[in-house]
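These are the structures in question, set out in turn.
What follows draws every value from the coordinates through simple rules; no lab data is involved. Just so it is clear, the model here is predicted, and its values are computed rather than measured. Cβ atoms are built from the backbone, for glycine too; each structure is taken alone.
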Structure I
Amino acid sequence: MDIQRVGIVGAGQMGNGIAHVFALAGYDVVMTDISQDSLDKARKLIDRNLTRQVSREKISQADKDTAMGRISSTMQLSDLGDTDLVIEAATERETVKTAIFEDLVPHLKPTTILTSNTSSISITRLASRTDRPEKFMGFHFMNPVPVMQLVELIRGIATDKETFDACHTVVERLGKTAATAEDFPAFIVNRILMPMINEAVYTLYEGVGNVRSIDMAMKLGTNHPMGPLELADFIGLDTCLAIMNVLHDGLADTKYRPCPLLTKYVEAGWLGRKSGRGFYDYRGDEPVPTR
């Protein structure tokens with residue numbers, strides 16, 4: 001499969017990062033979103049992040065200019081019809097993703113590979129709602145996409161070898177490393193990471209430590225670059241809760257029960273950095289713990 005033109009559904013935190021790395025690797029990119037404002041912001045952010053790479057001498061100014069020229073945007077899903085590969089990077093809600101695929105499929109070429117950047121939802125189940133389960137895969141990038149080296153490749157039960165090999169080749173062309181995961185709830189990274197974050201929230205909930213002490217303990221005690229509560233705010237507490245619910249529902253094990261405090265923060269709209277408050281308050285000059 002010769003993949004040259006890539007469609008990206010969703011221009012948010014993950015979508016713009018995916019567009020960035022694909023354009024830099026020489027692919028033509030069509031980015032779509034339901035909001036023109038989101039598309040405009042994504043393009044500005046990609047430009048800013050590429051400029052940062054130029055200033056650090058990781059790429060040349062010519063590389064940046066060429067990459068920006070490869071990215072186009074649209075609010076019409078049908079404009080992704082002539083792409084060779086589609087990566088869905090919308091909100092981590094199955095109903096949203098399923099609706100996108102149902103709207104998109106009638107416009108695609110028979111050969112187009114469909115993938116999802118989902119961090120936890122069943123690839124087999126998403127694939128079954130399309131006309132091409134054998135050409136459907138999980139293509140899970142880590143955040144921030146331009147920086148993180150790993151991509152999880154997840155086969156659904158029907159994914160064929162040709163599709164997997166094509167996606168693996170794409171990962172190599174991006175200069176990243178693929179880890180192959182089976183289609184079980186949350187795959188590899190989030191199967192391990194999210195229960196750790198959830199346990200950190202329980203540690204806060206039970207009064208074992210406050211926000212600052214928990215994060216400091218994990219940074220200095222285990223050499224993690226970010227504490228688990230700081231990391232949860234960076235990821236988004238709504239995303240953390242959604243993944244914990246997928247683990248709890250999918251594996252039916254009480255050890256994956258989301259902490260009530262995590263649920264309470266999400267109910268309050270305190271979702272982390274993107275909303276201005278989470279386990280830290282980001283509205284001032286410096287982040288301040290909220291507990």
Structure II
Amino acid sequence: MSFTPKGIVVPIVTPVDENGKLNEKAYRDLIEYLYQGGIHGVFPFGTTGEFYAYDLGFYTHLLEVTKDAVAGRMQIYAGANHITTKGAAEIAKAVEKVGGIDALSVLTPMFVSQTQEEVYTYYKEVAAATSLPIIIYNNKPKTNVGVDPATVAKLAEIDNIVAAKDSTGDMTNAEEYIRLTRGMEFSVMMGRDTLILAGLHYGATGAIASCANVAPRIAVDIYDKFNAGDYQGALDAQFKLSALRVATNMGSFPVTLKEALKLIGHDCGDCVKPILPLHDDQREKLRKVLSEMGLL
């Protein structure tokens with residue numbers, strides 16, 4: 001399969017109103033902001049989009065709105081995340097039915113601790129349920145389930161498994177993904193915003209970067225300047241973005257990103273409870289970070 005994930009892709013937040021309904025205007029405005037910032041793709045219903053909080057009907061509607069708002073100007077990735085193989089396959093089929101989606105990001109199952117044989121079989125069976133390109137999503141800090149480099153190398157042999165997103169924060173893990181899949185039609189996308197530049201130096205094709213919701217141009221500068229050979233410029237952009245990523249630790253993810261979006265004029269509502277808004281002192285710290293980034 002020829003699809004190659006690359007560039008800076010945004011796991012876009014899900015804007016909601018006070019009743020928990022999709023705030024379509026805020027969502028469309030955010031997509032336009034990302035496009036104007038040079039973003040290469042958007043990714044609804046990742047971890048940043050609070051995929052766990054909404055049903056399939058909400059999701060498919062969101063994908064339709066995404067397609068309309070993007071209008072062919074960026075790639076669209078879609079999350080297919082579930083605790084069971086059957087559930088993930090059903091989501092994949094629903095996404096495929098919507099049409100116009102470029103790739104699926106499939107997270108490891110949550111809560112259930114799996115062996116690597118079970119992880120391999122999970123991805124193999126989900127891949128068999130769809131013709132869409134699949135990106136393996138390893139976010140072990142959130143799910144407590146990882147995908148070992150040897151497992152990724154084996155999965156890379158499956159035609160429509162085309163990439164892995166590494167959100168572990170373990171650079172050795174990402175490096176091994178890249179090393180073991182050299183010469184294959186397979187890509188690695190960084191999922192930890194502080195490690196985008198490091199990943200590019202190793203051979204990653206881009207990043208799925210949550211902080212790019214707030215700072216799309218800065219995130220894209222890491223990628224663009226690196227590819228132009230401006231390594232100092234890329235490093236400067238990486239350090240700017242890293243300050244925001246570190247600030248996300250002030251609250252439960254992704255509340256800091258939604259708070260930051262409000263501060264820069266994109267009110268996407270609050271996170272789904274039990275996640276609570278930041279306290280005033282945290283918000284002031286965040287305001288300072290955004291100011292130093294040139295976003296306020």
Structure III
Amino acid sequence: MGTPEFAVAPLKKLAEAGYEIAGVVTVPDKASGRGLKIQESDVKKYAKGLGCPIMQPEKLKDPSFIEQLRALNADLFIVVAFRMLPEIVWSMPRMGTFNLHASLLPQYRGAAPINWAVINGESETGVTTFMLDKDIDTGSVILRKKCNIEPEDTAGSLHDKLMELGCDAVLESVAMLASGNACLTRQSEIQAGELKPAPKLTKELCKIDWKKDSGSIERLIKGLSPHPGAFSMVQMPDGSITQVKIYDAESSADPCEGNPGEIKIIGKSSMLVKCGKGGVFLKSLQLAGKKRLDAKDFLSGFRNPENCIML
């Protein structure tokens with residue numbers, strides 16, 4: 001049961017390892033884009049080559065869907081980046097249902113664990129497999145695998161590392177459960193210190209507050225890159241205001257003269273924005289309606305950037 005690319009990788013590894021995929025559950029197709037073309041989930045696109053039933057229920061308690069699930073007679077359900085399951089679903093298979101979560105539970109329960117680990121400046125995260133129960137992300141842990149977060153990591157690069165780590169975690173968890181050798185650990189027994197949540201990302205969070213310090217702004221930009229993307233409003237020299245998305249940045253702790261949001265051009269390729277404390281070099285950005293560019297290419301086609309201000 002899954003939807004995005006993150007869920008495709010472990011499904012592919014399970015199929016390649018010789019496990020029988022009894023069925024695949026994913027979200028319904030939806031119309032999107034300018035032409036409102038029908039889009040299939042990444043999981044569905046891959047699953048069509050497996051030759052197994054593909055189910056796309058609107059409601060997970062729909063009686064016809066429940067009947068289809070029962071008819072599969074599956075031994076185990078595996079959930080990766082999907083929806084919260086009702087008990088009638090997760091309690092169905094004889095071996096239960098486990099979920100792959102992109103954090104070291106009990107830390108970062110919630111919808112956006114990869115993003116928040118980067119935003120909060122963590123040096124380490126990982127993946128966890130755990131058995132589903134009545135609450136969100138609280139079930140007993142099968143295993144956890146750790147991953148370092150490097151200073152240059154964005155949410156995108158960390159996603160790719162955790163996706164590979166998650167494949168191994170899923171395969172190992174299936175083998176442990178199938179052999180009866182899984183040693184489940186209650187999350188309350190795991191030493192984790194103060195618990196940090198990973199709530200859904202909001203538009204308000206994505207807007208950069210240049211009054212904050214440069215380090216926290218750099219982490220926000222990287223933690224939201226490439227999606228949904230941190231953004232700022234820009235007042236142009238003619239007084240008009242437009243939006244710019246910023247995908248990569250590097251903080252500078254050196255004192256910067258001027259007010260937060262003011263722009264300074266250094267040489268012909270560096271664009272520094274003054275913050276509440278320090279400054280941030282913008283490395284990759286995109287004006288509304290334009291292409292994403294690195295700072296050097298952006299400056300070559302942008303007049304008088306120092307007369308603009310980030311709001």
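On Rg/Rh (Cα atoms, Kirkwood Rh), for residues 122-217 alone, which of the structures labelled I, II, III is highest?
Working: I: 1.13; II: 0.96; III: 1.04.
Evaluating Rg/Rh (Cα atoms, Kirkwood Rh), for residues 122-217 alone on every structure, the highest lands on I.
Among I, II, III, considering only distance in nm of label points 7 Å out along Cα→Cβ at positions 42 and 66, which has the greatest calculated value? Each step should come with its number before you reach the end.
Working: I: 2.3; II: 0.9; III: 3.2.
Going through I, II, III one by one, distance in nm of label points 7 Å out along Cα→Cβ at positions 42 and 66 is largest in III.
Among candidates I, II, III, the computation of log10 I(q)/I(0) by the Debye sum over Cα atoms at q = 0.07, 0.09, 0.12 Å⁻¹ that gave -0.23, -0.39, -0.72 used structure II.
Using mean count of other Cβ atoms within 10 Å over residues 18-25, single out the structure from I, II, III with the greatest value.
Largest calculated value belongs to I.
I have 24, 13, 12 for semi-axes √(5λ) of the Cα gyration tensor in Å, for residues 50-113 alone, calculated from one of the structures I, II, III. Which structure is it? Derived from III, not from the others. Once distance in nm of label points 7 Å out along Cα→Cβ at positions 234 and 258 is evaluated on every structure in I, II, III, the highest one turns out to be II.
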